[in-house]
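Pasting the structures in now, so scroll down.
Bear in mind that the values in this text are calculations on the coordinates, not laboratory data. Just so it is clear, the structure is predicted and the values come from calculations on it, not from any experiment. Cβ atoms are built from the backbone, for glycine too; each structure is taken alone.
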Structure I
Amino acid sequence: MKGVILAAGYGTRFLPATKTIPKEMFPLVDTPAISLIVDEMIQAGIKDILIVTSRRKKALEDYFDREMELEAAFGAEGAGKKLAKIAHPDLNVFFVRQNQMAGTGDALMLVEPFAGDSPFVVAYPDDVLLSGPSLSGQLIETFRRTGCTVLAGQEKLQGDISRYGVMATEDSSAGEMVRRMVEKPAPGTEPSRLVGYGRYLYTPDLFDALRESRKGFTGGEFTQTEAINLLAGRGLVSVCRFQGRLLDVGSPGGYLEAVIEYALSRAEFRPGLLETMRKILEREGE
């Protein structure tokens, strides 16, 4: 099993910071968001990860490279804890650039030489897992039962779901299968309350489906939704109703909330942050 992270986007909602800093490198306190996704894949046993980047994302390549100068300095100091923080993960990280921002379908087409005949987990870096078992691992478990493409989903019983991909499903002997995915349905037209999140497990069938859907492509962003629906129509897409809680770091408001939530989940930061929040609330209430 291989892993893919799609990280080529402009990140315009975070301008001007993303003019030079990839949004995937924005830290949740001391940990870049993309590092949490890589950790999730490692927990699932994935050892080979391809990151799709673009010209402005050189910092991602630097982050996953060894930092020899720091290693030497910390080694000379005997600073074992600092060395542990910059230790190179036990995996192979590869990079490919998407030269034109032509959509997620276009980005996934670049993955084919890396994936070969292997199924692969795809992560969108806007969604990071705060709690629960590895989401990548849960997708892999579902794949082992169904043998086909898997979408991550959770029931969203309240609130507006018009900005999500929403699934229509049916039960089968293999598991819950996706009949179709509707992207950003108008309120009242959604086929269910089962929404998709930023994790997928694709089989190599995806690439032929992408080529087939591209034949009728008329412009704009070429996404993977039509390819998913082609596979779903052939009974080749299942859903994993995953356990755990995802944080949305793809917008400034969501990122701010995620920083607070992540800090509260860390024992070393929680007491001080709660005290700071108490003082702010008292001041704001004056």
Structure II
Amino acid sequence: MQVPETPSQLRAVLNERGLSPNKRYGQNFLVEPKILDVIMRQAELESSDFVLEIGTGAGTLTKRLADAAGFVVTVEIDGGLFSLVRDLLGVEPNIRLVHGDIMATKSSLNPDVCEKIDVALVAPDLKNFKVVANLPYNISTPFLTSLLVRYGAPALMVLMVQKELAEGLAAKPGTKEYSPLSILVQLLADVTIERTLSCEVFWPKPKVDSAIVCIRSNRVDPPKVLRAYPLVRLLFSERRKTIRSILRKLPAVMGGPIKPEVLDEMLEKLGLTGQERAESLEPQTFVILDRALTEAIGEV
């Protein structure tokens, strides 16, 4: 039995195993080979790359990744599909198959997967960490957030995601799509939407369109960004309120409360009036604001 390359081969392999797409896991199989070609070109894989794939499926993309990269960790939650791919690809020396959920909780990654990532990151023959995947829509946001918080931005991520999420990742200040995830991603990486995909290229057809998004690390120092992320989330938790009104009630765990006169002086030095709302601030402003808050509180 070979890894399926065409829609008819995919259906035949699944039928032979008594398998079908599972709505519970958000399974929508990519059935357009030309899109796989696009993904592989965007991934720019080399033999020194380590790749994480989420959603092994029937192994079609996995096989291509393993042929081009040095090492692939691929995660599949569906027991039937995992068994299938183990039979198809289990002997490949540079593939590690993981049966389980990529997420341990809503805000943390599967520790078994993290262990394999950690080992690969220090392997002397592997240089670049990349993520290439057709992400299930229901885990896309928590997965990206958890991955970035734990590891910073991989060298490159090439992801098929819901079109709305892709637009959110690339969203600019002042738009309704702009969110804490937009800021986190854009502080750590450059985001481009490479192609919008019709529902016709998937089986079964999802009710929404998808997009291929490339997220390329800008090599910024992750600790500075990650230290500011709680502030981003705080200011977006009440996004219709002004930043001054929220910061006046700064929680103790973030060094607050802060005296109004100290807060006003700090905002003035930053060229802010305090009447701004979180959704209007540029990503870098949150890092600057976090550093200024730390300094202001430390001087009180």
Structure III
Amino acid sequence: MQTIKTFGVIGAGQMGSGIAHVAALTGLDVTLVDLNQVALDKALATIGKNIDRQIAKGKVSEADKAATLARIKTATDYSAFKATDFVVEAATENEAIKKEIFKSLVPHLKSDALIASNTSSISITRLGASTDRPEKFIGMHFMNPVPVMKLVEVIKGIATDDDTYKLVIALAEKLGKTTATSEDFPAFIVNRILIPMINEAVYTLHEGVGSITAIDTSMKLGANHPMGPFELADFIGLDTCVAIMNVLHNGLADSKYRPCPLLVKYLEAGWLGRKSGKGFYDYSDAEHPKPTR
């Protein structure tokens, strides 16, 4: 297989819908699969709204929107991928769930189809070994929000062959992305640096060094970050932050990667950030979120 013409996405959440959006806008025929039809309908509506934003900024036209949406087909069964060249999984950051997805997926794929995971932290080697084609398995970690962020981390597992790597690099470039290649170590590059920074911000709050507002303001104005660490944690989702810290802690066996007890406490409360309406900020007033500590 020399080129990727048909593109599959598993998971119709924020990441999956964003990946489908970018791929279809580029001209690829996309099949978006989720077990939940409501999630699929919501994803298509979200893609439409996000393209409207691009139209308002003069980046795409109304004709582009119509063509993009026409290229996206949805389904609730993996058999929809039977003729697909490439499938990327964008499910929740949980290794057991991802492995179950791949177990169900591979019987429906043609023999030369490539598989990628959008995991932000989990071993590509282990995930690939759970499939029938570890040499055709790779990590392709898109950043959130996918239509806006330019970077894609590409991660080779120990078994990933060079042809798969080259095809995925070319695919990312076709999608208008810049690639950074990472070795298959826990959390790769971005989250190896970013998530411990967020965890350290929570420790700084936990120890009373500064308030949420003081810490976010300090990092935005003192380090020129576009978002403070607590704003960013709420945007990512505190459940995802804890999951990545646990991958780092378990994978590297270093106490510096232990999730802050306060971060875990927020997770136990169900305060997951923007998606739950409350995290380090309360979003009941969307225009003026208030710190929760």
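Determine which structure produced the value 0.40 for FRET efficiency 1/(1 + (r/R0)^6) of positions 55 and 191 (r between Cβ atoms, R0 = 30 Å, to 0.05), calculated from the coordinates; the candidates are I, II, III. Intermediate results must be reported in sequence, preceding the final value.
Details: I: 0.20; II: 0.90; III: 0.40.
This figure was derived from III.
Determine which structure produced the value 20.1, 64 for Rg and Dmax of the Cα atoms in Å, calculated from the coordinates; the candidates are I, II, III. Going label by label, the one that fits is I.
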